[in-house]
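Read the figures in this text as sums done on the coordinates, not as results from a lab. Bear in mind that the values here come from a model prediction, so they are computed numbers and not experimental data. Cβ atoms are built from the backbone, for glycine too; each structure is taken alone.
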Structure P
Amino acid sequence: MRASQRLIVEAVYASWAAQDLSAVAACLHRDAVYTLHLPKDAWSISGDVCGRQKIIASLADILRDFEVLEYRPLKIADGDGISTSRAKIHYGHRATGLSYEATIRNVWRIQGDKVRHFEVFHDAARLRAFYEMVNRMSVEA
């Protein structure tokens with residue numbers, strides 16, 4: 001991995017961990033694509049989000065409901081022009097106080113000095129169960 005590509009990936013992790021959407025936006029290509037690989041019923045934001053502005057709006061929606069308690073890369077590697085990483089995540093749901101901890105996998109494609117495409121892979125069953133619990137508790141509150 002070129003050092004600059006690694007720095008860009010690390011900058012995205014640090015920016016999201018700090019909940020700094022303008023810093024995340026600075027790392028993204030204008031035509032970036034974000035893909036969350038989950039079945040549609042696992043999380044309301046699964047699938048593709050295209051364009052920096054739409055990605056940032058989607059991330060802002062997440063931050064309305066969740067606090068990023070931890071978002072830290074565990075390993076970053078490069079192979080065939082694609083960077084991959086694993087990260088430890090911990091989110092707190094603002095309304096219910098529930099938290100979600102997991103390890104995710106990311107795939108990154110960097111163009112120049114910007115992220116052109118990034119993919120997120122969660123444990124779908126675990127995330128679906130958490131999302132259902134949050135929804136159930138939110139309705140009961």
Structure Q
Amino acid sequence: MHATLPKPMLAAATALFRLKGHHAGGLLLGWPGSAYELQLGCEHEISPTANARVQGVVFARGLRFHPASAGGLFVEPSDGEPRMLAGRIVCTDPENALVVLKAPMPILVSMPVGQDWSILTEGAMVNGHVESGAGFLPNINE
């Protein structure tokens with residue numbers, strides 16, 4: 001998937017995470033400086049770097065996103081599989097129905113058919129739900 005992502009989207013979505021553990025078919029990743037422990041699917045073998053750090057992209061399939069005027073940046077639940085995201089749009093690719101949301105870590109979200117793209121502008125605050133099965137794509141150039 002990395003090869004098919006537009007370079008600006010890939011650059012905006014890539015971040016450094018702390019590998020907290022493995023589970024069947026996936027990983028438990030922490031966001032440095034926070035209590036977040038995201039349970040994410042991962043089809044690739046992960047070899048952590050020093051201090052159990054891994055670089056890559058968290059991705060999810062959006063269900064519907066709405067404009068937000070309050071609430072801050074968050075992922076719910078903070079420990080487990082992401083279900084709800086709130087944050088600021090960092091980068092958009094309407095042709096491929098993708099956005100990068102800073103919530104508080106960057107997350108690449110594929111938007112559903114029928115999503116109102118007028119609210120998905122760079123810098124806008126939004127919130128919404130994502131499907132089960134959020135995942136992680138490790139940086140293969142690590």
Structure R
Amino acid sequence: MTHQQLDFLADSVNPVLLGLFLGFCLFTLRNRGGARAFLSRFGLALLITYVLSHLHQGFHWGKNLGDFPSGHMAFFFTVATSFFLLEGRSALFTVPVALLYGWLIVFLGYHSWIDLLGALVLAVPVTWFVHRIAGRQAGPE
């Protein structure tokens with residue numbers, strides 16, 4: 001594959017994963033109230049993760065943090081964690097894709113492995129926390 005083709009592949013991973021996740025939600029969450037609550041928590045987790053992963057760009061701190069953590073992988077891990085909380089077997093798909101996607105964006109020079117690790121450490125706990133705590137506040141679905 002050419003560098004341009006790999007770049008296209010890297011750019012398409014998150015939209016494809018998001019589409020699969022939303023499609024899965026559409027077909028599995030029959031209770032409209034429960035679906036709305038779950039997707040609201042997902043949206044909140046995605047928003048919080050996005051803000052936290054890009055917060056350093058709004059400040060001019062002494063140390064240049066560059067692309068740490070990776071916003072691309074933070075998005076991926078937020079979707080993948082929500083997918084896992086909805087259907088645990090989704091990890092059979094998302095874990096190999098995360099490894100391939102991570103390798104690809106490091107290979108293309110967009111991020112380092114530390115950037116990816118930072119995204120993992122940020123996105124998974126934030127997403128879990130939002131789903132568990134906000135879900136507890138909302139009551140049973």
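Quick one: Rg and Dmax of the Cα atoms in Å came out at 15.9, 50 when computed from one of P, Q, R, so which one is it?
R
For helix-only ellipticity at 222 nm (-39500 (n - 2.57) for each DSSP H run of 4 or more, over all residues; to 500), the calculated result is -24500, so let me know which of P, Q, R that is.
R
By the measure Rg/Rh (Cα atoms, Kirkwood Rh), for residues 36-75 alone, tell me the structure among P, Q, R with the highest figure.
The structure with the largest value is R.
Figure out for me which of the structures P, Q, R the number 29 belongs to, where relative contact order in percent (Cα under 8 Å, 6 or more apart) was derived from the coordinates.
Only one of P, Q, R returns 29 for relative contact order in percent (Cα under 8 Å, 6 or more apart), namely Q.
Where is distance in nm of label points 7 Å out along Cα→Cβ at positions 20 and 132 largest, in which of P, Q, R?
Max of distance in nm of label points 7 Å out along Cα→Cβ at positions 20 and 132: P.
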